[in-house]
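Colleague: Structures given as structure tokens follow.
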Structure I
Amino acid sequence: MRPPKHILPTIVLAQFCCTSLWFASNGVIGDLILNFGLASSALGHLTSAVQFGFISGTLLFAIFTLTDRFSPSRLFFICALLGALANGLMLWPENGYTSLLLFRYFTGFFLAGIYPVGMKIAADYFDKGLGKSLGFLVGALVVGTAFPHFLKGLGGFVNWQRVILCTSLLAVFGGTLVLFLVPNGPHRKQSQKPDFTAFFTVFKQPKFRAAAFGYFGHMWELYSFWAFVPVMLALFKETYGVELSVPFWSFGIIAVGGLACVLGGYISQSWGAQRTAATALGLSGCCCLLFPWVLSVPNTTLFLAFLCFWGMVVIADSPLFSTLVAQNAIPELKGTALTIVNGIGFNITIVSILVLSLAYEYWGNPWVFLLLSLGPLFGLLNLFSVKKI
């Protein structure tokens, strides 16, 4: 039986609305630094606070198997409301460095009930063609993540307070959509009690482990690239004195990855998820290695085209890894498995972002971006540790 036609578009729209919370502080980082007297290193720290909150949330969700025991749609709605509240608290005029870090932490914490839970809902509806469905879903995440940069790029009409308010309202709207329009899916298998061994149980299967480790390599690169896209653009702009809008191009470079997720989902139907993911991961690894050379060429068109291509291949494999994880997980623990793998993956992003931030702050050299290539290398080695996933 095919799911109702409105299910996938609703989940996709809700995912876009709610994940706009993710980089809300990144989109207005200059204003936050100016208004609250933050250090220049605030970008890396605030981004890492969101990631750390996400990890804490996924750990809690996984330990108590919340995604598999309770209605995913209701869980999504509750976390969307609380995430919107935590995000909106950045508007408090008495904020300082500590309070902003705390609010970004809780925003990330409640995103643990949005991103992996959204994938769980999709997996409960789309047993067949899951790669294509998750392609749309992760594509929505990508555009949602980039959206604050777009809002900020509108200039004086949309100040930083309106960016924060808009992303919070979008999250409330997205959560409401899922609550009222997306009931529990037909393929949902409910767990009856907490399984405190689930964290270890899911990794016992070699195919699941290969897919998960491939995803971990992908995550080493992904969020560091997204966090540093504005830095890369500003570096090129200052080096060659060219005119370009850093917020708008940041939005475009990140958002174009949404299209790549959808295309990757369709390609995987012919190539298979494993082969398609490996191709994207290999191409993004090459981009890591080529970046210093491309930056050295004073050609704006080449530089922007290169970053757009990188923005596509860096994320195209994400829904495919999630598909491989979901397909090789124990059915009763599918939601928990997705949450665990997401949690570990985002833990890796904290290390990656902080390592890159410290290296760039210390050396100030574009060659530090070569560190990102370690992730794709690790991912490819593990992805092919088994013949076929």
Structure II
Amino acid sequence: MAQKNSNKTIVIKVGTSVLASEQSTLDTDVLKNIADGVDRVKKMGFGVIIVTSGAILVGMRIIGLDKRPEYLPEVQACAATGQAELMRSYDEQFKKLNHLTAQVLLTQDDINNRARYLNARNTLLALLKRGIVPIVNENDTVSTEEIKFGDNDRLSSLVASLIEADKLIIMSNVDGLYRFDRKDKTRKEVIRKIHNVTEDIEMMADDGRSRFGVGGMGTKLEAAKLVTNAGIECVIVNGKRKGVIADVIEGKCIGTLFLARQPKISARKRWIAYSSKTAGKVKVDSGAKDVLINKNRSLLASGVIECSGRFGVGDAVIIIGEDGKEFARGIANYSSSELNKIKGLKTKEIEKALGYKYYDEVIHRDNLVIL
């Protein structure tokens, strides 16, 4: 397995709204600024991964569409048409600065599946080791509603977690997260530093979206929450601002900084908590919740009240308390049908109820993450 690069690594997410010019074409000046910024931080010793949107925008212009299609095959057709041109445009700017780029296309299945997750990680780390700039996008050409990330904000947070990045920079078309007054619908000053993405912070998100993309400030806050919980710092900045990448790395007060929460969790537990797609929910009683949170114990059948969804052995599940709120995730040792038969039972009663027993634990503590 490839080892993590000893140099620090940053992930830069570039939104469609950043890449779009006033004429709704690809803004080559922005691409040049991005390449210049990456060149500067690479000279500081950083490895850089770019997660980019824009393939659909470019494809729309080539095909001759004025607005983003709603029918998924048409979106995929735009992505297929535009992806090659988008990569050519990035490659052209980076070659001027003597940097190689590599295209990496991912789907949600690549993250859900543990083996494919590790393969993606190893490929990205191998590219970074050689000084190559990976340019990542969702594989819109083959993604369906069941496996698509939904927006590249989430994809960038998963990539940052995947390679244990030191920082995620989300480039948007605004200066950061504003204090938003919902009464008069106006934005106030930019919030410069956030320690924790609370419900109050999430309520400040303006739900406005660009006409080409699918994300908004809400998805950016979700991405920030994911990476900061994984121990990675995040910054939302205006990607149209010249020199913004280097300014962030040099510590200048721009955008909105989301501080990383500590301590960092292991790579496997990050995958369980933030990367794997959950297949169901398990509700536990207050006693089980207490020992899971405060005593680092495994989840036993006796503490399970009910489960929902259809999941198998090895699937990731959400763990909720009696109040219905999620507080943990884990990998199930028993399927949903099996768990419905043994919920509330003592460990010694499992074999009698099922006719067999895989494990004493429903979810082992090594495969359980408190959120």
Structure III
Amino acid sequence: MRLKVAEHTSVHLAEGRVVLDDYLRHRQFELTAPLARLCWEFRSFAETDEVLAELDVEEREVVWPVLRRLLDAGVLVAEGTPEHRAEQRLLAAWRNGGPAARHYHYATRTFRDTPYADADDQDRALAATAAADPPPPPLTRRREEGTAGVPLPPVSDQWADGPDAPDAHGLPAAPGVAGGGARWGERSLRDVLLARRTTRRFHSRPVEAARLGDLLAVLAGPVPGRPGPDQDGNLFKASPSAGARHPIEVYLHVVSVVGLEPGWYHYDAADHVLEPLGPPWSAGEVVEASGGQEWVGEAAVQLCHVATLERIWWKYDTARAYRMVQVDMGHLSQTAYLVATAMELGVAFTAALRDESLESVLGLDRDREIVLGLTALGWPADGGTGGLRS
């Protein structure tokens, strides 16, 4: 019988122990030195008789039952068996994603009997957690206490409550909408959905700070008129988020915005101000950080979306929470697309980024704050949809 170690396994260190992780079945085994040496002999298909022939009689009597248990547990696969064919199908299906993507997917996949707490049990558990470990702040502030940020124009009444007249912003009228382009909130959802495109050619015309401010408030700020953080630190925002945790913060690189100095900023949603982080990049630096995509460097503003993982981990202490963060990014990106489209702006999202470059310029903790993607904003050039790819 020819055996080998199953390829839906990986090895990692955990507090001084060597662990063999069968991520397909969510089972872990501690690898002792003898067991590790045995697995090494079966790193590719090998005849058990040939491997055992190198051992004396007593060793064979010990090793053979171990091989049988490993085979029954699925850690070892026998050549030509249904388990072997299933493994071949798995590897073929994931050949383009590689072992890291394969591991991530199956390690966070759920089973029929995966336990879930009911809402009351979860509320009680969260209350106990909050008593010992209060939830992290729902909004991030990067500047020192007592330091003022760069103010943005007041949020228009298209998003905020209040009688402010947005016409004073001087924005051009949206098609079929009277009263100026600042009336972006009056465009029908159907019209905006049908008009939504991905823009990959931008005009050099600067974007107004009022328009940018409204967009940031919708993306990252609390929903107007809703209560502030509850006892679990949850806020309500325009985009849905798993458990209302809203882990994503918005950073921005201003290139050409009326009334704002070019540079890197963090958007402080609590005070509706920008927090300066550093000088502007050249267009070439932006393109380099975005995987060589030249159109990203043409945009008037680049929004960088960063997940603060402690917000989601505080409520969901499971690897599957990392999936939720990616889904949250999809919700947020769609909101950016729709609001920007309603404002007549061109918009595009990309995840083809060099994370390390952005982590450095934004001063991120790579272990706790993860770069998810970038939204480019600006006025679309003629034919700027790049073939209407989206």
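Colleague: When distance in nm of label points 7 Å out along Cα→Cβ at positions 216 and 240 is calculated, the result is 2.8; to which of the structures I, II, III does this value belong?
Modeller: III
Colleague: Starting from the value 42: which structure in I, II, III was percent of Cα pairs over 25 Å apart, for residues 232-359 alone calculated from?
Modeller: II
Colleague: Identify the structure, out of I, II, III, from whose coordinates Rg/Rh (Cα atoms, Kirkwood Rh) was calculated to give 0.95.
Modeller: I
Colleague: Of the structures labelled I, II, III, which one yields 14.6, 44 when Rg and Dmax of the Cα atoms in Å, for residues 40-87 alone is computed from its coordinates?
Modeller: For Rg and Dmax of the Cα atoms in Å, for residues 40-87 alone, the value 14.6, 44 is produced by structure II.
Read the figures in this text as sums done on the coordinates, not as results from a lab. This one's a predicted model, so the numbers in the text were calculated from it and none came from an experiment. Cβ atoms are built from the backbone, for glycine too; each structure is taken alone.
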